[in-house]
Structure I
Amino acid sequence: MRELIIDMTDQQHQALSAMAAREGKTVKEFALEKLLAKKNAKPEASAEIRALLAERVAQAKRGDVVHGSISEIEEQALRIEQVASL
């Protein structure tokens, strides 16, 4: 079995330990999961993003878009939600 040694500050180690503890894992389990997950998840994440973008492009081509600022869109969504709850 190989060993990996990483130099880090006490603060970095404390943060890493806290993140692992929040997930109920050891530092080793947490670090290995994070290091290896990125490599394995990349194609899956890329495929999800491509699918999402393809759907957005299709919506735009159909003219299925919302016009207005983010604040206006939020206000409209809240009004619709209020009407639906009546």
Structure II
Amino acid sequence: MIYLQFLHDNSVLPLVELIPEVRGSYIQFLSDGIVEGTKTLLEHLEQPNRADLIDNDKYRLRKALAILTLVKNEVYQYVCYY
């Protein structure tokens, strides 16, 4: 396991190396989540007065798309989780 340690507060975050198999798994997981999130957003759009849910759906989709874009970029070799 690889860790990233921050000197200012000694916090440590575990890193996952994005070898091809792991990268592919992350891409598949995020893609599936985006499809399901889009389905949920469309269902909420059909309901009246669901602005709070729609905002939450859009936020989650934007974040998932941003992470997917980064994971697909092979310049990035690690991803951290916490």
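The numbers here are math on the coordinates, done by the rules we state, and not lab data. Bear in mind that the values here come from a model prediction, so they are computed numbers and not experimental data. Cβ atoms are built from the backbone, for glycine too; each structure is taken alone.
Brief remarks on what is shown
- Origin of the value -20500, where helix-only ellipticity at 222 nm (-39500 (n - 2.57) for each DSSP H run of 4 or more, over all residues; to 500) was derived from one of I, II: II
- Comparison of I, II by distance in nm of label points 7 Å out along Cα→Cβ at positions 4 and 36 - largest value held by: II
- Identity of the structure behind 58 (criterion: percent of Cα pairs over 17 Å apart, calculated), options I, II: II
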